[in-house]
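Before anything else, here is the set of structures, which you'll find just below.
Here, each number is a calculation from the coordinates, and none is a lab measurement. Everything quoted here is computed from the prediction, not taken from an experiment. Cβ atoms are built from the backbone, for glycine too; each structure is taken alone.
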Structure 1
Amino acid sequence: MNTYISLLRGINVGGHKKIKMAELRSLYESLGFSDVRSYLQSGNVVFTSAETDRSTMAHSIETAIADAYSFAVTLFVLDAADLKQTFIANPFLTGRSEDPAKLYVTFLADSPLPEALDNFVPPANTSDEFYIDGDRIYLFCPNGYGRTKLSNAFFERKLKVPATTRNWKTVSALYDMAINR
């Protein structure tokens, strides 16, 4: 069995697309996943599966959610090695020692195409910093994520790839849950 982490984008935000975590865990179990655990109310789920095709798992979960709740969600599935790499490769903690409370990771559905990166223009007049590393964007937002111009919508519009963002505390907790099964 392999350990996976799924990140659902946009559920339980502002009272929209509400899913109770107990119901979400049951939905995952009904799909044959095991050791299902959720973190917070925002659709972070750690689970195990014999399945190895992450796109197949994502499609199954998205379809089951659409059937059960009558709304679509975008879902990202990582494996434990992906999250470990995310955890150890943060440039704002390697050689910089920034406050983890000001760090975020934007996960992309795929690595952006080279032409999207070539045409990428970061927002002007911001103290926020970012580093694109394949299908991850590491963010340092000294004034908090709520004030940044570096939102999911910004990256999706500029890079043409679906995105979801988690704060560093959540990334750390999910990593801990994934390796301490």
Structure 2
Amino acid sequence: MPGSVFEMNDVVRALRVNAAELLRQPGATRSLVLRFDGDAIKVVHDHLDGDLAVDLQLESMNDGILVTGEARAPWATSCRRCLKDITGVAAIDVDELYQVELIDPDAYPIENNQIDLGAMVRELALLELDGERLCAEDCAGLCPVCGIDRNADTCDCDTTVTDDRWAALDGLVLDD
């Protein structure tokens, strides 16, 4: 996604869009392409591993402004099963509505004839960065007994899960 890296104050200004111009002409559109440090909009997360990027289209509608496009957040973390270090980029689809009068309960407000896209991007990025990640869909993880990485080696450990609360029923024989 193209875009220049902006200074913190410039990012906050760029993510505040004048809604009055767009609302005057239903069907009018505006594009916004930015790349910036997450600190500019208070995206502070252990998994964030680089600059955020947005490629958004704003379209004026009769009941507000529709914001569509994509936000991207690079991440680095550990696989939740085998603890291997992994990295990637979260591509977040954006499809949000901004309204002067909040008719839609999921809409963001248009306040003082301005749209604050920073709050929306922050919310979407933080939600995506909180997700648990796997190195592969079929990751076998670590053996809970000996700790060996089951993706690389095998072991003969008994990993049968038992619940001692039901042990008294083990000797129960039912007559048919």
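Of note:
- Distance in nm of label points 7 Å out along Cα→Cβ at positions 31 and 159 - structure with the largest value, from 1, 2: 2
- Computing log10 I(q)/I(0) by the Debye sum over Cα atoms at q = 0.13 Å⁻¹ across structures 1, 2 gives -0.74 for structure 2.
- Structures 1, 2 were shown, and relative contact order in percent (Cα under 8 Å, 6 or more apart) at 23 was computed from 1.
- Of the structures 1, 2, the one that 2.6 was derived from, the read-out being distance in nm of label points 7 Å out along Cα→Cβ at positions 23 and 167: 1
- At a computed 0.35 (FRET efficiency 1/(1 + (r/R0)^6) of positions 119 and 135 (r between Cβ atoms, R0 = 30 Å, to 0.05)), which of 1, 2: 2
- If helix-only ellipticity at 222 nm (-39500 (n - 2.57) for each DSSP H run of 4 or more, over all residues; to 500) is computed and equals -9500, the structure in 1, 2: 1
- When distance in nm of label points 7 Å out along Cα→Cβ at positions 47 and 143 is computed across structures 1, 2, the figure 4.0 traces back to 1.
- Answer label among 1, 2 for the case where FRET efficiency 1/(1 + (r/R0)^6) of positions 111 and 127 (r between Cβ atoms, R0 = 30 Å, to 0.05), calculated from the coordinates, equals 0.85: 2
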